[in-house]
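J.: Each structure below appears as structure tokens.
None of the figures in this text is laboratory data; all of them are computed from the coordinates on show. Please read all numbers here as calculations on a predicted model, not as lab measurements. Cβ atoms are built from the backbone, for glycine too; each structure is taken alone.
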Structure P
């Protein structure tokens, strides 16, 4: 079984491109035992990656022009990008896929 500490370690590694390429910093890195989340904050972007034991990680995004945070799935859909993730992937695989999809969304202009 995956742990919230494992989630945090994987997210910091896989979402590192937000720091290197988009000038974000880790604003919060919180672990409540069964639940954890990490917030990456930049000048024009906020990304929150959440996880609860027994579930799948999920990502929320907010660009400077957005009134509120939306799920990465919704942001991808609005941009015409389909998100397909195999249900049997490991926690690391799921996080890697979401990081790749987020990078794709950001590269096409985060519409």
Structure Q
């Protein structure tokens, strides 16, 4: 029998059109031991940021500039600068000259 992870919370946006210079965020979500963040963007890509903190998700723990795709995981055993338990938020900004950049991203915690 295989144990499946129990997720405390998740949030996502799919095929969202992001105007020039606009930013969209999902979260904050509470995490006790694990967080998975990922996103994609067309055109010139997007700037993705994962934010974290014990009480509020205000500290940047991951940045991907002008990225067409990214995937980052954080865990209490390999936190990569993140605080557990804590809050996580994922943001995407359209820095390109492409108006209405298509963004998809998801944030999952447990």
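J.: Please state which of the structures P, Q yields 1.00 when Cα Rg over 2.2 N^0.38 Å is computed from it.
T.: P
J.: As an exercise: helix-only ellipticity at 222 nm (-39500 (n - 2.57) for each DSSP H run of 4 or more, over all residues; to 500), calculated from one structure in P, Q, equals -11000. Which structure is it?
T.: Label of the originating structure: P.
J.: In addition: Work out the source of 0.8 here, i.e. which of P, Q gives that when distance in nm of label points 7 Å out along Cα→Cβ at positions 23 and 47 is computed.
T.: Q
J.: Tell me which of P, Q gives 20 when you compute relative contact order in percent (Cα under 8 Å, 6 or more apart).
T.: Considering all the candidates, the number was obtained from P.
J.: Also, quick follow-up: Who wins on distance in nm of label points 7 Å out along Cα→Cβ at positions 79 and 95 among P, Q, i.e. which is largest?
T.: Q
J.: Comparing distance in nm of label points 7 Å out along Cα→Cβ at positions 15 and 71 across structures P, Q, which is largest? Walk me through the intermediate numbers first.
T.: Working: P: 1.6; Q: 2.2.
Checked P, Q; max of distance in nm of label points 7 Å out along Cα→Cβ at positions 15 and 71 sits with Q.
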